[in-house]
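Nothing in this text is a laboratory measurement; each read-out follows from the coordinates by a stated rule. Just so it is clear, the structure is predicted and the values come from calculations on it, not from any experiment. Cβ atoms are built from the backbone, for glycine too; each structure is taken alone.
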Structure I
Amino acid sequence: MGPVLSSLVDLQAVENELRNARAKLKKANQTLLRQQNKIKQLQDSILAQKEQIRNTRMDYDRLDLDRKSRDEDIAKMRVALNTARTNKEYSSVLSRINTDKADLSKLEEQLLQLLMEVESKQKLIVETEAQVKIEEENLTLILSDIEATRGDIQLDIDRLEERKEQLSSKLEPKLKDVFERLAERNDGDVMSEITEKDRICSGCYMGVPLELVNRLLTKDEVRTCPSCGRILFMNTGN
């Protein structure tokens with residue numbers, strides 16, 4: 001393998017290390033972001049529950065006002081019942097009292113249900129607040145772990161980017177562009193090794209023409225796989 005292909009193989013090795021380092025940094029940042037989002041979702045849930053409690057209490061106050069009004073009406077009708085002059089008048093007032101008492105009973109059931117809903121939501125808020133505290137403690141641990149490693153990862157990235165630039169500068173501009181384009185298309189997997197015996201592209205596992213294999217054996221030039229477009233190279237020691 002001549003100097004051109006050898007340089008490309010070296011560049012591929014650095015590209016792999018660089019992408020792995022960037023992936024580690026991205027994973028660390030994503031872990032942090034997921035934890036922050038988890039806490040925000042819990043906090044949003046608490047705010048939503050509090051808003052629901054506020055609305056439920058408003059409904060309770062409205063119904064309670066109605067209940068008090070009906071209580072007053074029933075009290076007035078009881079006075080009217082005692083002063084009724086005829087049986088017809090007495091029966092009419094009594095019927096209204098019974099109707100209002102039935103409605104009042106339904107109101108009291110609704111009020112009780114609203115109180116139970118408020119109690120249930122308040123309990124859920126307490127539980128969620130406890131969960132937020134736990135997740136915030138977890139966030140502190142995650143931050144501590146990330147801060148301990150992120151700096152080292154970034155140093156590796158800086159070192160590898162510098163090394164990549166050094167290797168890339170030795171290539172012809174067109175060849176450098178080809179490498180970058182293939183790296184972008186194949187997620188960093190630019191080079192594909194083949195052997196004289198198998199003649200199989202290690203990138204796509206398709207056969208490579210014998211004529212192409214012979215050129216790689218005799219010339220130090222860039223040739224790509226007809227199937228996947230990766231740059232082919234041969235380790236003649238195989």
Structure II
Amino acid sequence: MRPLDKTERPPMPATPNPKRHPYDQWAPDARALDLVGDKWTLLIVRDLAAGPRRFVELQRVLPGISTEQLRSRLNRMVAGGLLTRQRYREVPPRVDYELTMRSKELLPVLGALARWGYDWAWTPPRESEAIDIGAILRIAPGLVEPPASLSGDAHMTVIVDETTTRHYTLTVGHGAVEITERETEQATCHISGTQGDWIAALGPGADMQALTITGDERFASMLVDAIGAHSARRARRARAA
């Protein structure tokens with residue numbers, strides 16, 4: 001497998017694309033919203049936080065987006081310097097999309113948005129909502145702020161149904177968190193549960209009792225607590241005190 005080319009990070013456009021309906025205001029927030037303020041862009045950043053993905057993989061994790069919408073957003077994000085597009089000499093053709101440093105710096109923004117969502121909009125799943133526990137776990141790099149002294153790997157397993165199991169690894173170190181979608185044989189802890197167990201743990205009730213934890217239980221509880229609604233609810237109580 002050999003890439004055809006290495007796409008350089010494109011420069012910031014001198015003027016916004018007129019088709020994007022820019023705010024036409026000289027203000028840093030307006031400039032940022034010119035690039036990331038449309039529907040789906042921030043969620044695409046979230047879903048590439050675990051590493052490069054192909055077009056069809058992004059379609060899988062973003063079930064509400066149409067093929068044309070996704071193609072349009074990806075083209076805009078590549079043009080705006082938020083993504084690189086890498087083509088590989090394979091049959092059938094393979095194209096990967098990956099975050100640039102510019103878009104990786106949006107992860108704390110997604111974390112802040114998630115905290116606000118936990119505080120003011122979080123409920124059990126609605127009947128119409130697609131459920132993907134990975135969509136919540138992929139916010140971890142922007143949401144979790146571990147102490148610099150803490151390090152380790154948490155292997156998280158989500159049993160979706162009898163035929164589908166998904167694996168995620170959160171790596172903590174140097175005051176930051178990274179996520180990959182893979183198994184880790186030697187992890188600090190292993191957290192496993194059905195999709196329903198994870199909904200209970202990450203939902204408003206923050207009930208972790210059904211999850212199976214092996215290894216360092218304190219490390220595991222800290223991560224699930226930091227990712228889920230429990231920490232947001234605790235912070236709200238502290239603000240109200």
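A value of -29000 was derived for helix-only ellipticity at 222 nm (-39500 (n - 2.57) for each DSSP H run of 4 or more, over all residues; to 500); which structure in I, II was it taken from? Considering all the candidates, the number was obtained from I. Structures I, II were compared on relative contact order in percent (Cα under 8 Å, 6 or more apart), and the highest value belongs to I. Using distance in nm of label points 7 Å out along Cα→Cβ at positions 135 and 207, single out the structure from I, II with the greatest value. By distance in nm of label points 7 Å out along Cα→Cβ at positions 135 and 207, the leading structure of I, II is I. Using Kirkwood radius over Cα pairs in Å as the calculated read-out, with 19.4 as its value, let me know the right label among I, II. Source structure: II.
When mean count of other Cβ atoms within 10 Å over residues 39-46 is compared over structures I, II, which one is greatest?
Ranking I, II on mean count of other Cβ atoms within 10 Å over residues 39-46, first place is II.
I have 1.2 for distance in nm of label points 7 Å out along Cα→Cβ at positions 111 and 143, calculated from one of the structures I, II. Which structure is it?
Answer for the origin of the read-out: II.
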